Structure I
Amino acid sequence: MARPAFQRGGGPDLPEIQITAVNLRQVMADAKAVSPKLQRELRKSLRSVGDHIIADQRALLSAPLPGNAVKTGQRIRLVGGKGGKKQYLRAVNTYKAESASRSRSTGMRNRLKSGLKTRVVTGATRSGISIRADKSVGGAMTKTWNKRTFRHPVFGKKTYVTQFGQPYWWDPIKRGQQEARTNALAAIDKALEQIGSTGL
């Protein structure tokens, strides 16, 4: 049976945020040749470079729950214009928040927080550090909850309501990606110094 639209999330998963480093795979291999401990320490340092971003995202997910979104009207918005396409006017809905009584919780936001991770990849075809929202942990709402508004069924009923989400992904990324990149390069430079001191 096909999942409802609010669970499908309207498209692909949230994109991974890549922090690329020159020949990270080779650096990791050289660190292991010097000492497996050095390689473990470098990998541990790289896995922590996005901690401040993830902490910021989790803080947004820990904020008070948003309410139902009640339509108040429409406004005209200029959209398009990317990739050489012409811009056009489009009517979009406007909403106000209305408190929603919730008698039960699914622990959904805790799963979303648990799914936020920094991953170090040193494969033959792909190498780098990525900050990602793991859908296998966060579930179907990983992307949907990041939307400004979405529609979902009321518990135990066929009635659908519009609800505000909690956009948690992009703002922390924008604020913290330069610091994450700086931290990653600093960890790599430190490892390279130790590797160079051995004459490798």
Structure II
Amino acid sequence: MLKNIPLTESLMSLISIAIGILGANMTGYYKPNVSYDFVGNTIAGVFGSILIIKFLGRLGFDPVSIMESGSTNWSLVLLNLIVSFVAGGASIFILNKIQKKLKSKEELFAHLISSFRVVSFLEGVSYILLMLVAVPWKYMVGDAHLVKLLGMPHGILFVLYVILALLIRAKMKWDIKSTFIVLIASLLPFGTFYIDRKYFSEK
């Protein structure tokens, strides 16, 4: 019956993230001393599942490998889901351990803000290279190598940008409108540079 269910790389990626979120929130539920409430656990689950699948998934259970033969390898799907679930749960403990090593919440937010600025810069650079160099090269020369080369790093940086933006939102006192602007900026060329200048240049 499962063999008849259509599955694509994009759908598999979304399922992996959902399972990572489930793992993080279940860990938070059964281990409330390390929980960061639903929003925090969900962000940790997204972060943990994506990074683990991106890096360890190359061993053969990432969405691309699962669909490589043109049909769904359900054994690899199961492995992917197990790893995503564990990664989501483990991310809660990792965040908790990092927080304990820092002396205070102020220090934690200082690190998060610094990380956000670095990721914001790299995300902006990767987006410009992707849109102004890789994509035109693909259509002018017919070579998609640069798009593939820059696509994955940009995707990871985009996810990190969104996660960090949500984590520092309260500290930065961003209301819904400001948060929306910060997130939308990541979809626009030079947008993240504007955000850094607007919110951090004098901080």
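Taken together, the values in this text are just the output of simple stated rules run on the coordinates, not laboratory data. Given the structure is predicted, the values throughout are model-derived calculations rather than measurements. Cβ atoms are built from the backbone, for glycine too; each structure is taken alone.
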For Rg and Dmax of the Cα atoms in Å computed as 21.6, 69, the structure of I, II it came from: I
Here distance in nm of label points 7 Å out along Cα→Cβ at positions 56 and 120 was calculated and came to 3.2; which of the structures I, II was it taken from? II
Could you tell me which structure in I, II was used to calculate relative contact order in percent (Cα under 8 Å, 6 or more apart) as 19? II
Rg and Dmax of the Cα atoms in Å, for residues 32-127 alone derived as 16.5, 51 - corresponding label from I, II: II
Structure (I, II) behind the derived value -11500 of helix-only ellipticity at 222 nm (-39500 (n - 2.57) for each DSSP H run of 4 or more, over all residues; to 500): I
Just checking, which of I, II has the largest value of FRET efficiency 1/(1 + (r/R0)^6) of positions 24 and 176 (r between Cβ atoms, R0 = 25 Å, to 0.05)? I
